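Every number in this text was worked out from the coordinates using simple rules, so none of it is lab data. Quantities reported herein were computed from a predicted structural model and do not represent experimental measurements. Cβ atoms are built from the backbone, for glycine too; each structure is taken alone.
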Structure I
Amino acid sequence: MLRLNRLFAVLAFSALLPSTAVLAAAAATVEAVQSPAWRDRDGVTAPLAAGMELKSGDVLRTGPGARAYLMLAEGSRVKLGEAAQFTFHTRSLQPERTFRGALDVLAGAFRFTTGKLWKARQREIAIRVGTATIGIRGTDVWGRTSSDGELVALLEGRIEITRAGQTTELAQPMTYFDAPRGEAAAVKALDPAVFSMLARQTEILAGDGAARSRGKWRVLAGDAASEEAALELYDQLREAGFAGRIRPRAAEAKGWRYEVLLGGYSSAGEAEVAAARLKGATGLKTSVVR
């Protein structure tokens, strides 16, 4: 009975995931996910899914080869690269109008790009990248933090970076703040060819196998004959960082079968790439369906 009740809870949650009807604007939502990736909230870990709403205090983690796009309520986009760890903080009651918050990049690469309507909205955002804090004005900025230190590149706009009690202003596009661990920081010119390589670390391109909330293609991870087997497969996907859903189907004989699916892919090709990723992470035999 406990297994059956949990199955009903999983099915109800799956039905709510793609819904866009909400009572109030979420502070941020997940726009796209190239799995594996996870969200940690109040001691509970769940796989990151396209359309998922985020709240203050959520910790996001991406796995090997993964990417994630987040949309803040006021229109800015945050892109996360692989092996990233990111925490989102805000106390805004109406984040789509007045957004105040902090974005903590604890590991990995990110890109922050303000929305087109940033001048019409009030925004106060600080981005902490390892030991450096970035004061954001309407801008486009890329950065990363690792055991080697921090790097923050200004692509457009103006930023102030505070590190070790010293503040540095970047106002010239295509310059970057280079702060090796244990050494003094310096501002340098950013070669466009070098930036193209850096930007790929946070970009989701066509053919990368990312899921989005409106994609119609799916990956069939498995077909189970019982609720217990379906839930075991569902839990295996969650642990691996893939957001699965359970779909009951009437069997030819009496009873039901349960399909465990990944959804949100815009084409068969995208779904095939995701299926290969899932197989590599779990060993499951997968197929693509629409």
Structure II
Amino acid sequence: MPELPEVETVRRGLAPVMEGARIAGVDQRRPDLRFPLPERFVERLTGATVTDLGRRAKYLIADLSTGEALIMHLGMSGSFRIGADDGPGKTPGGLHLPRGKAERHDHVVLFLDNGARIVFNDPRRFGFMVLAESARLDTHPLLKDLGLEPTGNALDGRALALRFAGKSAPLKAALLDQRLIAGLGNIYACEALNRARLSPKRAAGTVATKAGAPTARAERLAVAVREIIAEAIAAGGSSLRDYVHADGSLGFFQHAFRVYDREGAPCPNDKCRGTISRIVQSGRSTFYCPTCQR
């Protein structure tokens, strides 16, 4: 599943084309994705102007001039493609996923008044689109319980200590709890823990003192999370399995993975002679170095 950096790079690819454009038409090619598409979906979108394209955790949110917002989730294999009314459009970038017969998985097409065509393609149909009142997004069931975004300075050692204090759950599980930190996924949790030299099995509460103040562990982890997310966004995210950018190009951050999917490789941390191991936590693979991650 695309993680926060992948969703953010999709947002950045779509925003210059979508923001300020009016949706002149909609081609809805099936009644549902993961869930049924909203009632009167085509009618409610047609004629609306996209005033802003934002992101919250792993959700793309298009604010519309109608007072509604289109909440979009990529699911496991969803992607957006930018085309043009007079042809298939170009996909700039050095690497591209082969298109093959994938057009049969083009489920929703937005025709914009600037001549662009935004195509949502999802072979597995785990993605979805929901319409909601813009003024009440903070109380929407999909968004109301989301935690702190890991992309800014608000995520510091104190913020982590506040959220993790007293928790006996494994540190990696706490990092993946979307009620605590929004949008952080399995890959980047593994990467951040390795940079911070913290074990994914460590109790989350150990990054805080008994009084709830941040320890040095919390400070290291906060810096590692912010850095890994920023670097992944700058590199265009990670292209694993089905993921593809809005322009068709692949991300490159997977070439910089330190531990993820590197079982048996030497630990990348300085002065560490350990080897990357793989364990399973909550049904997901965790990659870490048992030697330096304590």
Output the label of whichever structure in I, II has the greatest value of distance in nm of label points 7 Å out along Cα→Cβ at positions 79 and 207.
II
Matching 11.5 (Kirkwood radius over Cα pairs in Å, for residues 111-158 alone, computed) against labels I, II points to structure I
Match the computed value 20 of relative contact order in percent (Cα under 8 Å, 6 or more apart) to one of the structures I, II, and report its label.
II
Highest-scoring label, criterion being mean count of other Cβ atoms within 10 Å over residues 199-206, among I, II:
II
Comparison of I, II - label where Cα Rg over 2.2 N^0.38 Å, for residues 175-222 alone is highest:
I
